[in-house]
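Quick note: the coordinates plus some simple rules give every number you see, no bench work behind them. None of the values given here were measured: they were computed from a predicted structure. Cβ atoms are built from the backbone, for glycine too; each structure is taken alone.
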Structure I
Amino acid sequence: MSGPIDERDSTWINDGQMGVQVRQGRTTTVGSMEVVRVLPTKGRRTIGGWCFVDLMLPPDVDNPKPMEVGPHPHIGLSTVTWLFEGEALHGDSLGTEQVIRPGQLNLMTAGHGIAHAELSSRGGVHGAQMWIAQPETTRHGPAQFEHQASLPHLDFANGEATLLIGSYDGTDSPARTDSPLVGMELDLRPGACELILHPHFEYGVVPIDQAIKLDEDIVEPGWLGLIEAGPESIRIEAGHGGGRLLFLGGEPLGEKIEMWWNFVARSKEELTDAWRAWQMHDIDRFGPVPSKLARIDGPRPSWVPDK
């Protein structure tokens, strides 16, 4: 499950802010799956290199709908797949076929172009699908896929964390990064803890199952707590049931990006070229995917005339 970006998502840009700001996620549907789109959101397109965050909602216990996303393309981004429940099979045009389970990370870097498909193997899944925009230095490069079955764990005074990607307080994830950033899942016990912040990073906090308090603001599950660059620490407090959250951050990208469908680029011309390549079955850019699912055609961009 990865995208797509809709017309509303593609128009939002970053607003300046002071202190902690809270944004409400919105429910949408991808294929047969219900998700909460956390990023992009009104007033915020990126957090560091992070440019897309969807939370896959827990499946209906009595009628779990499988995740079935047929072959589709990407450019200019890395997909970060992280599951809380269930398992899924990833297949891509590099020839990869990889099952992912909770506690494991799938990282697919698109570069100039890649295609992939995803299929849950046991009913539905509950997790997060995230994108990281590649910087100019790597976004035209070759595609790559990696599976990290073991990731670093960190202990806090009031909880623990898994470091998915990037660096935090001297600990590094083995996963590839193309820009300075961090992505963690935190599992907090009841009470408060202090998280160290890099003063040059901006951050987003996304509660998964319980509301948390971010300094003096309440952030509900599926909402986004935004922290601009500057502070060196932040106080996070979980209620009596504890709480699980995603902690995402990075150095501001410093580049204006264009997002549309499953593509991240710098201009509409680049988006159009990628769309035409996919529609014309350009196997040099988007090779075949080892999947029995139906190939997904891209919608015509609104700025391309229908001739």
Structure II
Amino acid sequence: MTFTAFTICNNKDQADSLADALEKTVPAPFGVGVFEVEDGSNFYEIGSYFLERPSDIDLLLLSSGFSVKPFVISEVPQTDWVAHVKRELPPVEVGRFGILGSHNIGKASGKKVNLIIDAAMAFGTGHHATTKGCLLALEKLITDGFQPKSIIDLGTGTAVLAMAAAKVWDTSVLATDIDKVAVQTADANVISNQLVSRVLCIEADGFDHIKIQERAPFDLIFANILMAPLVSLAPDMTKLARKILSVAVLSGILNSQASTVLAKYKKHGWVCKDQLTIGDWTTIIIFLKL
């Protein structure tokens, strides 16, 4: 059994200060979060999580000292969240692709390129805007007649993009991730989708792996990561791409960050082919002109 304690603050400064004070309580929470209440009220919610019941008196003193409502304390039963999400995530359709958990396999459409991906401790079930953006970018490349022979999916997560590309182009794809658990998840998904002969999953930090060097240069590079690593990887990505008309699909980029990422890649000879915006996130399709 774990415990949660929640309250509401009038503004972010108050919420941040209360969160700092909450971290110092005994027993200490194993996690504290500050969340804006998305109703236009400008209120902020403090959520904290404890492995043992927090002190009612300490929390009452904190709420009184910060002039907020008393904390609501709740017991939370142990839950297998991965199994729970497997039951709850609905199918996703993006362009010609259908992404389903194994619990929804009966809903697979015969008109779609279907991928079976169960929720697990890795990113990429097709529900997030960055994954959808990459799949839409893939759809555009297919429609334009692009025919890559060598593909890498950097930061593969569940291997959704690697598998989608392998199914469409009947070619080998290298799927990499810095996280060991993600690679294990990707491997399991590749097996369940019967793509072992086409998708190889490896643990790698950026482009630092012998298998990457052996398979380079790449016609198509997926990199659904974050702005900072995208910017730092620009020189290596350029070296490992074919020098003319190689394509990269970059995502994990907030809309406000897109111009910064593009500016970095333009310095290395890349040209923007398209930008896709979904909510707060941008996916960029670029190609090498040099």
Structure III
Amino acid sequence: MNGLEVFPAPAKLNLMLHVLGRRADGYHRLQTVFRFLDHGDEVRLRVREDGAIHRLRDVPGIPADDDLSVRAARLLQTATGTTQGADIELTKRLPQGGGLGGGSSDAATVLLALNHLWRTGLARPDLQALGLKLGADVPVFIFGESAVGEGVGEVLTPIALPDAWYVVLVPEAAVATSRIFAHPELKRDSKPIKIQGFSVVESPADATENATENASKNATENAIANAANDLQDLVCQLYPDVARHLEWLRQHGPARMTGSGACVFSAFETEAAAREVRAQLPPAMRGFVARGLDRHPLRELAAG
């Protein structure tokens, strides 16, 4: 393969995020709902036969040895014993410290794509386990479906979500996740909400059963919509620019922060409605419109 092959690394949103408590190892027990977007980074890869892992383009502020995409390639090498290497080039569209999962998504794309290109043959659960060594958000990108995340976010259950378009605002702030989770004022005592995972039923045999499932699905959607991001209030206190963007977006409907911030988002039923709001954005603010995805575009690269 002479050229670089392009693979997408989509953003994610946390539609809700509850902190249920702190574990003995210091990590926090979470409940969240992940959704992918049709907007994100791009990862370009080329197989090398000399075993070297080489990043072709610098990423500002991230040395190659700290880059999750490079670490993911090396981790897959070690786990599989392959003698192949790779050239890696990133096109970054997702902000650092934005809560959109940019670095985690890049790492997951590298694991999925190189497992395919190197023919190393790891199944999806094995790739998810590798991804967890790189970060708590990496497994969901390998899992590849909208999901309820529990544990530290790595215990994943698929969920069907309604179609939606999102306006995502990108404050200048880069939020340090470790700072937020270590802060003494972080809310850590939320109760889990009841979330039911749903699969698509193409030919329901029992109308009563289907009606019951639809009612439960509506209840779940309402529970997610009314749930909170437990990190949001603290982040808004520490990063006023996040609070400013959230306040502006709330003029146009319910809005919430994703992950540990800094990005905030609001959902709309149609692309036209989302773009109308985006068009009103003040010149000093940045943002984009994206469609929610039910499945990761590379999900079919892994089996299991």
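A few remarks follow.
- For 3.7 (distance in nm of label points 7 Å out along Cα→Cβ at positions 151 and 271, calculated) the corresponding structure among I, II, III: III
- Which entry (I, II, III) yields the derived value 6, 24, 26, 20, 16, 7, 1 for P(r) over Cα pairs in 10 Å bins from 0, in percent: II
- Relative contact order in percent (Cα under 8 Å, 6 or more apart) from the coordinates reads 12; which among I, II, III: II
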